[in-house]
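What follows is a set of structures for review.
Just so it is clear, none of the values below were taken in a lab; they were calculated from the coordinates. Predicted, not measured: the structure shown is a model, and the values here were computed from it.
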Structure 1
Amino acid sequence: MIITTGGKARSALIQRAKELGMLLGIKYVERKDRSIVKLMAEESMGVIVVREERILYYDPDIQGSVFFHPNSAIFRIKRLKRGEEDPFIRNAGLEKGMSLLDCTLGWASDSIVAQFVVGNYGRVVGIEGSPTIALLTKLGLEVYQDKDPEIVAAMRSVEVHEGDHLEFLKGLEDNSFDVVYFDPMFEEQILHSDGIKPLKHYALYRPITESLIEEAKRVGKHRVVLKDHWKSGRFAQFGFNVEIRKTSKFHFGVIVPGHCSETLI
């Protein structure tokens, strides 16, 4: 891919695009009033477009652009600030100063909320197997703006890593994180979320395996959490203790490493 700016970019934005290109190892190309379609045709590559408010990616294989979107993270944080509960945070048992490893990062919605909760002394690390999604999420977290500085701080603090979550887990020491989290429901999410539908072209549909859960239990000293469709057989397959949410299509399952889990479905 190449990197450029919007059609009538100011010099500061052009410089920013050049710096991002150098950082990412991506060639910067001057826009010169050329359309994105023409740029893609001339370069035979996808195009990252740096704008003031967001960074977009244009892929020759799909129509339109793809860009980072935090989905439900912002209004969930606002609800937490009003003293309301968040089902993910409740099931993960996250508190200030704790650490979370999100093995299926996507647009990082849950990770942003988690980072807000764990605060400056906590840590949230996300693993994303798709290089395109990992790159767009990393860039999006760095540039997304909101009126609430706490939301912006949470976004800037989430660590993004591209790679295979099983291999990443294998490289970690025992009890490296308080919580290890999986949200493998790309297909269901794509069907029900406009914010995630653009990811369908890039999403990796990797199965949850016994070895993956065992590594997660070794690394997560407090909890291993799985978010899945309410009909999923993975809760019972891997011994997750499930919180039944009658009004939701998704449930959360929890394993406390070192303790026997009772399946509630």
Structure 2
Amino acid sequence: MSTRKIETGSRQADERFSITVSEKGPYLVYGRPPLATQFIMLNTEYESWYFQSGRRFPTESEPTALCRCGASKRKPYCDGSHLSARWDPTLTAPDEALLDHSDRTHGQTLALSDNPQYCVFARFCHATGDAWHLTARSDDPTSRRLAIREASMCPGGRLMAWDRATGRPYEFRFEPSLGLIEDPTIESSGGLWVRGGIPLRRETGQTYEIRNRMVLCRCGQSANKPYCDGTHASIHWQDHLDSLPEAEARSVEQEDSFAPKEAFAVPEKV
């Protein structure tokens, strides 16, 4: 069995939580983490701005088998459709740390790490001027705050904001939990949002890097399995699980439960 790596800024969840990726079938979830739809909601400028929880799904069975081929008739659960569906289950993601191949954008007070291979097309990074330009202008307090927010809202972990004075990253402290991403703006469903350092492993015993936030493919078409690569958006894949919850668009000035503060900086180097 390979040694578990933990991404900088992440912490491993309690040992009862884990996900095993079947080589040719579903995700097997252990530990009964909460599972709910998570809708990408807009601000008043019609930009991705926050997540809103929707319908909850039980994870009481041990393990809970969640579909990863995209063809199940009882999503989000597996119903055996992977045995006859036209999809390639091959796990192609490299066995490497996400940050090892990240680019860096440097501003006066922030740096931004960026690994495009893990883009899930959630588009939080493009609100209010985009995370890269905001990082470059991070000597301005408003630009700094928005850059941290946009990087922290990236569900797949492609982006991470770093304080240049301390060298520490900014990360939300998620409880171990799962989200079924829904993106009504582009009429598509997204991947399985895994939060809070839940370990991910293969049936072979290979363990993937433990991350505070990552998104796993649910449509069965990603070229970076088990991770989502945004393909669901180009094919407009839908799971038909839930309708859009009622909510008003929120402005930049309005705070919400995901608004990052300085307190979210990792308090020690890991």
Structure 3
Amino acid sequence: MPFKLALSIAIACAAAFTALPAAAQTTPTPPPAPAPEMTLARLDCGTPVLNLVARFNDAWAFTDNRVMFTFSCYLIKRGDEYMLWDTGHALTAGAPAPKVSIVDQLAQINVKPEQIKYVGISHYHADHTGQVASFPGATVLIGKGDWDGITAPKPNVGASVAPFTHWISGGGKLEALPGDKDVFGDGSVVILNTPGHTPGHHSLLVQLKEKGPVLITGDLTHFQENYANNGVPSFNFHRGDTLASLDRFKTAAANLKATVIIQHDARDVGKLPAWPGSVK
């Protein structure tokens, strides 16, 4: 082999060998961004009342017992985003009306109505929808069965229609949920399809870093005794769906080792700090 040719080959091989480490180098993968901080807080959304519980169980488990019913809403903060779960009674609801509006409670922590990105509605009854109109810029998330019941030519019995006028007219954003909804797309807040109390009833799962998973019932059940014994109110939309939803909810609670909060049971109020306190 001519000397010049051999030299050229040697130089080319050396260059290729030298370049190999550089070619093998990769750009370091940046560390994942930290998950947004999550907090959960309870707001008073009505004045507690004693409720005759016999009608809350269609198997005659209760007779003349009474239990204190509370009316709760919840604020979820994820980073700089806010979501409300239920909006309680209207201020015009009479005896069970809240003494302080949600808007005024939020003002105590310097949160304005326009900062609420989502309002999740467990179901269409008046004690859960009364102040939704205070958040016209929010996207309302409500079960499709309930939305169909609100917007039907003859609305379902018990459906609270007036608070949703803004969304019925198309003036606001609304998503009618046929099933579950992962609100932020990361599993941190999931609206769970739990029909039965109403056709589109939903409950809520919030995954917190320190507190752990929290499951909030909506009106899937109304007080601890009914939850323990799968009691079904006589006025529920569908008994079988209620029992199936209770089974799903209780199985999830066991698997997640979740804190269960029954929205109407006064004995569960203490599971979260008094407003404006919150848990992470």
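Work out which structure the value -2500 belongs to, where helix-only ellipticity at 222 nm (-39500 (n - 2.57) for each DSSP H run of 4 or more, over all residues; to 500) was derived from one of 1, 2, 3. Computing helix-only ellipticity at 222 nm (-39500 (n - 2.57) for each DSSP H run of 4 or more, over all residues; to 500) on every structure in 1, 2, 3 gives -2500 only for 2. A value of 52, 21, 19 for semi-axes √(5λ) of the Cα gyration tensor in Å, calculated from one of 1, 2, 3, originates in structure 3. When relative contact order in percent (Cα under 8 Å, 6 or more apart) is computed for each of 1, 2, 3, the one that comes out at 14 is 1.
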